[in-house]
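Some structures to go through are shown next.
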Structure 1
């Protein structure tokens, strides 16, 4: 067996102990090993809780929360603190001991369910329980796909739990599925079925969080977010936890300290409940991977509520605080369990001593297009589709990253036909949410539903459009899926879409490296999963030659809205080309007052082909 695995932190196919990008992700081999062990003991305790449920015994919410937070702690770029991870391993082993005593039948439990040891044995055990402990690459690939999906599901669950919302059915499935990744009797066929079932519960988990967020803070609404800065000191908050920002906003009120969002926390501005805070100033910066520059220039303290942490520079490390599942050695961690009020006084006092943020840009960005807001615009959207003003929606959700290959998504957004609308959620939006892409009849061409936690909105919008247009198959909708994946929440979103029957999803910049050739073949043959190509090739693939011509034409000087007279004034040498295609009345004043589109319609000519021809024949 080749000694390789997929590393989410640097997106290399390698393990931390032999990583070709050693040091890039910031996790030491020891931390990575403890994360493997935390996942292992979480699988073990999940096997015990699953057996308890089979015996008709209740599993407490506290145990459910423990397992959920364990998985979330191991999600991409969330926690780099070895001691914090070891502490969770110890807590999990202790809890498992108590649960084992409640079991009536302990026969045939796995080693993971029964294993217990002192800290001195953790390192040796961790070396044996990672991804490579499963030799069959297809089984290993499916188990990893399921595990990454469950980590994404744990993120939705954790945020819902923070708002005192639980779903026992989702928790029971998450634990049952974790336990099944230990079951050597399950073959590829059973694991493929479990993968799709993970997608089903992914939808349920997203719905749970959506209900928790909207019940607590109202439905997101169209909002213009300031991207400039004020003159007062500030606290920058990143991550995804809305309960944390609610507590921070309450505690900073009247202190002279402003609050700014960064990256994944941007959608907090869209919720009505937070708009009453006048010191909630705006959003500072861009996607997570630009932290080192932007945290430096912010000048004030930064609160990380979840992923994604980039290992901080020494120049601002003392200003970086963590809470919840996040952690970094040497940075202050603010404690607080579910239902508790966290004490942010230390970070507030720190902020008062700092300079105000350095301005890095000005202006506004628009968001808040979650499902409730888009459905409120349903008549306008349906009317635009029926009239042909909107021809296609393009789902460009997912994650951003530092790799240059991700610039594809900026170029793709720029190249889209002007009658295409982007639906987005997640930090992938930072590749294009500050471009001036305009609108279609007042409908912005970038509809930002929020963070990856709000991906549920994209599913709801698609299902509603399917209903409105009376379609039997969701794949008959004029929707293209071109998703930038990176971490585990992108995996659960993918599995959720597959469960809903969505096909022909394109993933980039590359297909996940943890997919074995056979597993990738199943996804390609059954669901049409594919990678991305060049922007030019994908424009033709997604929109066809006619739409590609329209897009090309609209980038030229001649457009379909121009009057014939104006075209001739731009270049009189275009008259022969117009005559050649049948427009013989160019000398008539009334004809010169027609738009090119109207003139082509009268003559039964394809306006897009004419535009391409005219732009190609302009006098240089």
Structure 2
């Protein structure tokens, strides 16, 4: 352990440096039970958030910087945040290099905050990932458990990555018991993946002295696990004891089931739904209705300082008759249901005419989006459901954004089923869990290669619908997509996801999605692909094998649309049959049995039909 550090700036030039190394060696003696036995970083972060929100006014909270927060942490909190984010075991004494995003070095206080306290010292070693630079901090550890802390308290910049060098020449480093398990081990060299996600930019330059070291490829998406700055909000729509945010979804097949969800304050610990067939001559009557008790779960969002705890209630009605209209009400008890909340119609058992609504990103400007939604409700009252191609909100981890979305939707989703897809903004600012998964109860019949509810499929009448998560690796969903389309005898086939196969933006493209999914769409003749993300309107010519076809019978039509107020520029593309910018639209799609026709129309907020396509089979 006394080998000189000739490569480093100043390690053994002062007693302070010697003490720092000693602290580094002592602070992480192997813990009882091995590398995995440690308190949860997530629990500690949630506790800190709750404590700060309860003790500091909102305006002051969001002005706190990481250096302001560190003194507010207890010794136990600092220990866990500084040790328990990543853990692994080594068989020999090692030097641990933590490669920190150089943008952190421009701040007054260096993040990760625990580096100095743990005895890590800066070196002159810099690794490159294209234009990004990472400076190495180093500390020595005995064989056994090594624990490293969170990336930052700000949630900023790239996650650090780690390299290991044996202290004793001739030793071979073996890394075991890696936690979390998603992380992988490689070799530090140009071209190597810095992270466990190979889609991230690889390492392009390594100091010659460090080439060949053992590389711990960490999960890059955990860089916000401990974010504590600029995260606190207030909701304009505080939950009460009266049910609101009533929304219909499907968590099973649409012919005989319907899922209903709603929100109340945390004071309401249970819920019930009452439903009956709708008869114009028989008023809704809970005495004659069927009752179903709700599954009630707390949704705890400590960042919403004026309403951190609410309850969400979910019921799934089963044994319904196909092609039948029902009326329903929800409440805390049966006595509290005094009027119906909405209606729904189950999917038909056989091919029948139906229509549905499709929208691109709402995301921002919900008060304007509300006008579009209300027009869609007035003009198309019989639409069975509404597909939203992701980015329902701007900040997917902020519940106040979701509250704004539901408030401005009014009772739109209480009367037609919402079919959502996941966009990049559903993941935006996520600090672990995606709030989307807590808010919605959806089908879970997708591939096991993505989380439940992120991809799913259902049939409605003579049409097949497939929802994909384009934020996840397209290749992980390709086999399931192919199998699902292959197994279907549906006359019409629709697929919806967020990132477009054919972009409307002059500066965007998604070649990986196109390479993975377009051949599948071609092979099974998907009729329409409904997308968002690019905040403009574009409808392609019928496309097959990346070329324009003469008719929809030969190719797939791809649509990009936006329903909110955030707009992007429009590019000039040969694949676009109709395209325009700066216009929020909703699309009504009618499936007609007579003549096997599909009528597609796009409407702006004034109700003007701005695009139309007819497909006949």
Re Cα extents along the principal axes in Å, for residues 295-478 alone: value 47, 44, 33 computed from one entry in 1, 2; matching entry is structure 2
Computing mean count of other Cβ atoms within 10 Å over residues 239-246 for each of 1, 2, the value 18.2 comes from structure 2
Tell me which of 1, 2 gives 18.0 when you compute mean count of other Cβ atoms within 10 Å over residues 223-230.
-> 1
Of the structures 1, 2, the one that -5000 was derived from, the read-out being helix-only ellipticity at 222 nm (-39500 (n - 2.57) for each DSSP H run of 4 or more, over all residues; to 500) = 2
Calculated from one of 1, 2, relative contact order in percent (Cα under 8 Å, 6 or more apart) reads 10, and the structure in question is 2
Using P(r) over Cα pairs in 20 Å bins from 0, in percent as the calculated read-out, with 19, 49, 25, 7, 1 as its value, let me know the right label among 1, 2.
-> 1
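Just so you know, all these numbers are worked out from the coordinates, no wet-lab data involved. All values reported here derive from a predicted model rather than from experimental measurement. Cβ atoms are built from the backbone, for glycine too; each structure is taken alone.
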